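Following this line, the structures themselves.
FYI, it's all coordinate maths here, none of it is from the lab. Since we're looking at a predicted model, the values are computed, not measured. Cβ atoms are built from the backbone, for glycine too; each structure is taken alone.
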Structure I
């Protein structure tokens, strides 16, 4: 049970692959995070701009808005929430585009869950 002064880190997953989003949500909840998932970029941008999340995990290839567009929108609205791009797009140009769009880290699929958790912890320490 949380004491009044304890805070549970909140993570938003924006991933159109419902099975992957669900698996990530389950993994992160087991690690003690509070997690929400949405499945298109437009919803992701709307949720992210609420300003209640400690970390955003964005896929790139999604319906409505891609992850790059979501990151740019979030940064254009001066939202400083750390962004982790988690995507199958692994070319150097893709990684550069993601970082230039506002991502703080770019991790490619497939990924090792230990590396994912290390990236999340590093971003949340900031």
Structure II
């Protein structure tokens, strides 16, 4: 059996990417073009993807379905981290603003990721 951390590496990397994207100064994130996409949708997708990666990393590493307790822990952790990131965006004065709706989009994305992962996992069994 492979080391379980091999399965977790993408989820850990995605978590650090979220932190960088959400906490870097605005001028560091200018790609040179503009996208007409909702900021809330971006937050939703970031946290949805992160929780899906966490779910499948854990279920694949131990070759079993996650318990409800662990799924709830992932959702709560993602919601707390999303809230802390939003608070830090307002507190750090790096050209960003804290937004409660972004925090709610983070939480909704995490919840949708848990539900989707669970349904997909049941389908694969």
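Here is how the numbers come out for the structure above:
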| item | result |
| --- | --- |
| Which of I, II leads on mean count of other Cβ atoms within 10 Å over residues 45-52, largest value | II |
| Value 8.6, calculated as mean projected area of the Cα convex hull in nm², assigned to which of I, II | II |
| Which entry (I, II) yields the derived value -13000 for helix-only ellipticity at 222 nm (-39500 (n - 2.57) for each DSSP H run of 4 or more, over all residues; to 500) | I |
| Computed 21 for relative contact order in percent (Cα under 8 Å, 6 or more apart) - originating structure among I, II | I |
| Highest-scoring label, criterion being distance in nm of label points 7 Å out along Cα→Cβ at positions 85 and 109, among I, II | I |
| When percent of Cα pairs over 14 Å apart, for residues 13-68 alone is computed for each of I, II, the largest belongs to | II |
